[in-house]
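Some structures to go through are shown next.
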Structure P
Amino acid sequence: MDEVQVSRVASSERAALNGLLVNAGLAGVKLIAGIVGHSFALVADAVESMVDIAGSLIVWRALEYGGKPADETHPFGHGKVESLAGLAVGLLVVIAGVGIGVQSVHGIMNPHRMPAWYTVVVLIGVIAIKETMFQITRHAARSSGSSAGMADAWHHRSDAITSAAALIGITIALIGGEDYAPADDWAALLASGVIVVNGVLLARAPMGELLDASQPDMARRCGEVVMEIEGIRAIEQCEARKVGRQYRVIMHAEVDPDLSVAAAHALTGKAKALVRERLPEVASLLIHVEPFERDADG
């Protein structure tokens with residue numbers, strides 16, 4: 001990795017660690033305020049934050065481990081662990097959403113005391129903090145190209161959605177009185193559906209990486225760079241796959257059939273060097289040389 005990549009990776013790891021610390025603090029505040037203030041929606045929100053803690057811890061450790069260089073036992077690097085972490089976080093979000101939904105139904109069927117007014121203040125602060133964490137973590141994940149980091153970012157957003165739903169429900173209950181006490185449970189139920197959908201969407205990207213899904217945009221970009229090399233006549237085939245925060249590319253490049261093996265090998269060396277320069281996120285480029293077939297005219 002070059003210095004820019006190392007900086008981006010470190011930024012993503014810091015964002016995950018900061019998310020872990022923030023979630024721990026918010027979970028404690030929401031749990032205490034929810035119990036003392038008689039707000040089940042806030043207690044459920046605290047539980048979701050506890051799931052966030054597990055998710056941030058998983059992502060932080062995965063980014064740290066996934067950034068290790070290749071070794072004898074892992075010649076292709078350790079990036080797959082980041083995809084596994086992203087998938088795990090997505091599943092955690094789904095589980096949290098289902099759990100909140102179940103508890104919300106229970107709250108609707110079993111009326112409880114009115115929530116205290118100060119739970120609204122707590123939730124406003126939580127929403128502001130979680131949305132800020134979402135923006136910071138998403139920026140870091142985009143810079144480093146980490147699907148695990150992106151999953152962690154959207155986990156912050158899902159928590160903000162839960163808190164916003166709880167805020168709406170509690171506000172309605174406080175304004176409407178005893179008859180509207182279950183409003184926060186209905187709002188939490190609605191939020192649980194949004195969270196489950198987000199969790200499923202979060203799991204799709206890392207699942208694709210684990211299954212070596214094609215990355216056509218990166219393949220196209222690599223092909224365009226290699227075609228700048230004088231002597232590379234055409235790209236017969238190019239496939240890219242994502243491993244953690246980096247890509248591995250396999251390419252079939254066509255050269256003049258009269259070239260010697262040494263000359264053809266030299267061209268592939270130039271192509272790899274140019275790709276490393278232009279696309280540092282490409283960890284490896286394997287080029288298979290094919291003879292360029294001239295058309296009938298020429």
Structure Q
Amino acid sequence: MEEQIQDLKRQRGAIILAHNYQIDEVQAIADFTGDSLELSRRAAQLSEEVVVFCGVHFMAETAAILAPEKTILIPDPNAGCPMADMVTAEQLRALKAKHPDAKVVCYVNSSAEVKAESDICCTSSNAIKVCESLGDVEIVFVPDRNLGAFVAEKLGKEFILYNGFCPTHERIRDVDVLAMKEKHPGVQLLAHPECNKPVRDLADQLLSTGQMCHYAKASEEKEFLIATELGINYRLRTENPGKKFHPVNPDRAVCPNMKKITVEKILWSLQDMKERVTVPADIATRAVGCIQRMLDI
């Protein structure tokens with residue numbers, strides 16, 4: 001299958017992008033693996049005509065917005081994001097009407113329609129910098145209440161937080177962390193800011209998945225506790241063969257949507273050139289400004 005995929009990539013002029021939460025086999029055959037910001041930048045810069053996006057739907061949408069001339073394929077169109085589904089453009093418009101002077105910062109984990117209604121986008125790795133760049137204005141943050149609260153705490157501000165969240169990160173609890181800390185005393189905890197506050201308060205470092213990978217590689221520490229979706233551990237282990245990584249609550253910290261894409265589906269996607277992700281022009285025109293303002297920071 002892998003040989004067939006490589007042949008089809010050459011024929012189609014294709015590249016495979018995979019998020020850090022994808023299954024091990026998918027990450028292993030990807031041309032580039034990264035977090036949302038890394039993949040957004042790659043999507044904006046790539047020269048290949050076809051992009052096979054191994055992630056969830058909003059990520060493929062972002063690539064389609066940034067590179068409308070490319071063919072963006074998602075191997076499983078049912079790979080969605082529950083957090084992104086928690087806010088609609090209509091709900092955001094209603095919130096904006098209540099706070100007409102506020103700037104809307106939308107987490108990249110949102111639909112194209114929501115991005116089109118927002119002032120600027122952010123990812124978990126650049127959210128602090130993005131919000132800081134807006135100066136002394138009221139900020140509406142959608143859809144993730146946990147990431148928004150983390151940024152607000154860092155900046156010493158109060159945000160208007162939409163009540164969305166990541167179900168996978170919500171399943172990582174402080175009791176799980178404390179049990180792991182007792183089992184591995186003195187080991188640093190790297191946690192994702194999508195985790196709830198009790199977990200964030202226990203973390204030694206709050207980092208995006210890409211930042212976790214860079215931190216682990218640069219650190220002199222040889223062992224880490226990891227509080228985020230289980231898939232990140234493949235990249236951590238691969239890039240740091242001499243170090244140990246202990247996932248917190250590995251039985252429950254699994255995103256079922258991130259696991260929908262398989263090597264077989266990538267092959268079928270390249271064979272049939274499906275499923276193509278497109279964004280209506282009127283929505284894409286408004287959403288691209290929101291994303292580009294983030295990339296320009």
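Only the coordinates and a few stated rules stand behind these numbers; no lab work does. Computed from a predicted structure; not experimentally measured. Cβ atoms are built from the backbone, for glycine too; each structure is taken alone.
Given that Rg/Rh (Cα atoms, Kirkwood Rh), derived from a single structure, equals 0.97, which label among P, Q identifies that structure? Show your work: numbers first, answer last.
Working: P: 1.18; Q: 0.97.
For Rg/Rh (Cα atoms, Kirkwood Rh), the value 0.97 is produced by structure Q.
To test your reading of the models, identify which of P, Q gives 0.05 for FRET efficiency 1/(1 + (r/R0)^6) of positions 126 and 270 (r between Cβ atoms, R0 = 30 Å, to 0.05) when calculated.
Details: P: 0.05; Q: 0.40.
Of the options listed, only P reproduces it.
Given a value of 6.0 for distance in nm of label points 7 Å out along Cα→Cβ at positions 182 and 286, calculated from one of P, Q, which structure does it belong to? Before the final figure, lay out each step's value.
On the way: P: 6.0; Q: 5.2.
Source structure for this number: P.
Which of the displayed structures (P, Q) returns the greatest value of mean projected area of the Cα convex hull in nm², for residues 70-189 alone on calculation? Don't jump to the answer; show the numbers that get you there.
On the way: P: 8.7; Q: 10.2.
Top value of mean projected area of the Cα convex hull in nm², for residues 70-189 alone, among P, Q, belongs to structure Q.
Thinking of P, Q, which structure, once distance in nm of label points 7 Å out along Cα→Cβ at positions 62 and 246 is computed, gives back 1.9?
Numbers: P: 1.9; Q: 3.2.
It traces back to P.
With FRET efficiency 1/(1 + (r/R0)^6) of positions 54 and 238 (r between Cβ atoms, R0 = 30 Å, to 0.05) derived from the coordinates and found to be 0.15, which of P, Q does the value describe? Each step should come with its number before you reach the end.
On the way: P: 0.15; Q: 1.00.
It was calculated from structure P.
Rank structures P, Q by distance in nm of label points 7 Å out along Cα→Cβ at positions 46 and 78 and report only the one at the top, that is, the highest. Write out the running numbers ahead of the final one.
On the way: P: 3.6; Q: 2.4.
Answer by largest value of distance in nm of label points 7 Å out along Cα→Cβ at positions 46 and 78: P.
With distance in nm of label points 7 Å out along Cα→Cβ at positions 206 and 230 derived from the coordinates and found to be 2.6, which of P, Q does the value describe? If you can, show how the numbers build up before the last one.
Values: P: 4.8; Q: 2.6.
So the calculation was done on Q.
So if we calculate relative contact order in percent (Cα under 8 Å, 6 or more apart) for every structure here (P, Q), which label has the highest result?
Top value of relative contact order in percent (Cα under 8 Å, 6 or more apart) goes to structure Q.
Starting from the value -24500: which structure in P, Q was helix-only ellipticity at 222 nm (-39500 (n - 2.57) for each DSSP H run of 4 or more, over all residues; to 500) calculated from?
On the way: P: -24500; Q: -13000.
Derived from the structure labelled P.
A value of 9.6 was derived for mean projected area of the Cα convex hull in nm², for residues 158-261 alone; which structure in P, Q was it taken from? Please report the intermediate quantities before stating the final value.
Working: P: 9.6; Q: 7.4.
Source structure for this number: P.
Among P, Q, considering only distance in nm of label points 7 Å out along Cα→Cβ at positions 102 and 254, which has the greatest calculated value? Mind showing how you got there, number by number?
Numbers: P: 5.9; Q: 3.7.
Largest calculated value belongs to P.
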